[in-house]
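Bear in mind these aren't lab numbers, they're just calculated from the coordinates by the rules spelled out. Not measured: the values here are computed from a predicted model. Cβ atoms are built from the backbone, for glycine too; each structure is taken alone.
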Structure 1
């Protein structure tokens with residue numbers, strides 16, 4: 001059963017007039033997503049420091065916002081964070097509240113990447129930016145006040161897709177070594193043919209039709225079943241960092257996230273899976289509006305703190 005606060009928000013989503021979400025122009029969807037932050041996420045917690053930096057990327061600098069928590073540790077661990085939004089919407093600004101909370105909960109520096117978005121920059125642009133940020137942090141974490149030997153990746157939805165693919169890519173390159181991949185309702189397969197796509201493909205916020213649209217815009221004709229798009233289809237998952245995978249029951253992406261967790265386990269990767277039965281896709285950043293959001297950020301932050309301290 002959905003948490004009452006989540007149910008109330010879902011009722012508001014379903015009562016909105018206008019075309020279905022998958023028919024809303026991308027620019028309008030982006031503006032709406034940004035505008036929701038004030039109401040759903042709130043103003044954000046205080047942290048010790050926030051600064052914007054530029055990380056060299058394959059097509060120019062990648063903007064990264066760095067959050068340092070108030071910690072006595074001289075060089076805390078570092079988390080590379082990649083926001084959700086179907087590879088097409090979302091921004092560092094829109095996830096500012098979430099990243100502040102995650103920095104405080106994890107007691108780690110959070111580096112939130114403003115990777116390039118589709119359709120202006122389709123696959124593999126966003127992924128290449130994500131990989132560049134992870135590589136740079138592995139070599140230059142000390143420049144943001146962190147410990148280069150304690151690095152993790154995290155993300156939600158499409159951002160979790162980028163996080164785990166980047167983790168596999170840097171594994172194949174020989175480093176940097178990662179302590180954890182924290183994946184919140186990750187996108188792991190372009191097929192979109194699981195039971196949860198049928199059970200929760202309508203009426204629960206993110207729809208199956210919306211996912212098909214985001215995939216189409218992101219891929220721009222590329223093969224979505226290649227492992228760099230669909231990590232569930234990677235042949236070799238051995239040696240990837242331990243994973244914390246959070247799914248929600250009423251979400252088209254539930255099954256592919258849990259299938260990916262099981263595939264990681266089968267490859268010998270330590271995995272913790274948490275399914276939230278009282279939430280829907282997108283809730284992770286609703287810190288001002290829903291108790292499950294605060295609980296989830298606390299859990300993900302605790303997992304990151306434990307991994308980075310080990």
Structure 2
């Protein structure tokens with residue numbers, strides 16, 4: 001039931017949340033009632049309507065990122081959400097109870113979650129909350145990657161992994177600025193990439209020959225969003241490492257002099273990315289397919305799907 005008061009006594013004491021208390025497979029995820037947090041200074045409390053599922057979620061759950069993203073147990077997964085503001089903390093003036101917002105929201109696999117008020121954006125007209133919850137992480141990564149290679153109108157950018165959530169948004173952010181995009185993807189996703197303005201090519205052996213054929217005018221910059229040992233060929237394609245960036249492969253990037261962008265706090269471009277996405281939504285020129293929308297009780301299945309890695313678009317949880 002929605003809460004429409006900033007009076008903390010009107011909020012429930014407990015509400016459903018997904019958590020895990022040990023590293024492991026999807027089966028460690030458990031749904032149970034948990035204490036509903038109260039917002040502190042600069043925070044808002046959201047009634048979560050949609051929480052995005054990202055590969056980093058299951059990597060954290062398996063313990064693969066324990067040194068980079070240490071967690072304390074029990075840990076509630078999630079990095080992003082869309083929802084309705086139900087309470088505001090001291091000093092918050094940008095948002096009021098009832099506002100529909102989206103953005104980076106930690107611990108978002110829950111009915112209620114806290115967020116920093118200054119990292120949120122208003123959900124634009126025409127964007128359903130279900131879809132909005134899956135946008136922030138991919139939008140920030142796509143925006144950051146494009147910005148790092150300084151691509152401009154009239155140039156050509158190669159996007160490795162163009163049919164993933166980040167890739168789909170990178171294609172649309174780039175084409176909106178008049179940048180030509182060649183995107184690598186599996187054959188079943190080529191028609192979709194064409195529909196959003198990219199020239200698709202199949203990945204795998206011979207990919208750079210296919211890219212050269214698709215872009216005879218040359219390629220000015222490369223975004224590696226999929227990994228798979230493509231950086232050496234990418235550096236050769238553009239004639240140097242300065243305009244090649246990887247969001248996924250630090251091991252190959254380092255020796256080649258390619259920038260690896262991890263998206264840490266010092267790199268975060270969420271406000272700018274969400275503002276850009278909101279403008280494209282308002283213009284009717286942005287689309288991020290929803291691969292699956294599942295209830296919180298099926299968070300384990302959502303992470304299995306994410307770990308499987310196949311399919312077009314974003315997975316979201318609906319509390």
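Suppose you compute helix-only ellipticity at 222 nm (-39500 (n - 2.57) for each DSSP H run of 4 or more, over all residues; to 500) for every structure in 1, 2: which one lands on -11500?
Working: 1: -11500; 2: -8000.
Here the read-out was taken from 1.
For the read-out mean projected area of the Cα convex hull in nm², a value of 15.8 was computed from one structure; give its label from 1, 2.
Working: 1: 14.0; 2: 15.8.
This figure was derived from 2.
Taking distance in nm of label points 7 Å out along Cα→Cβ at positions 220 and 300 as the criterion, which structure among 1, 2 has the greatest value? Before the final figure, lay out the partial values.
Numbers: 1: 2.7; 2: 5.0.
Max of distance in nm of label points 7 Å out along Cα→Cβ at positions 220 and 300: 2.
Please state which of the structures 1, 2 yields 21.5 when mean count of other Cβ atoms within 10 Å over residues 92-99 is computed from it.
On the way: 1: 21.5; 2: 14.6.
It was calculated from structure 1.
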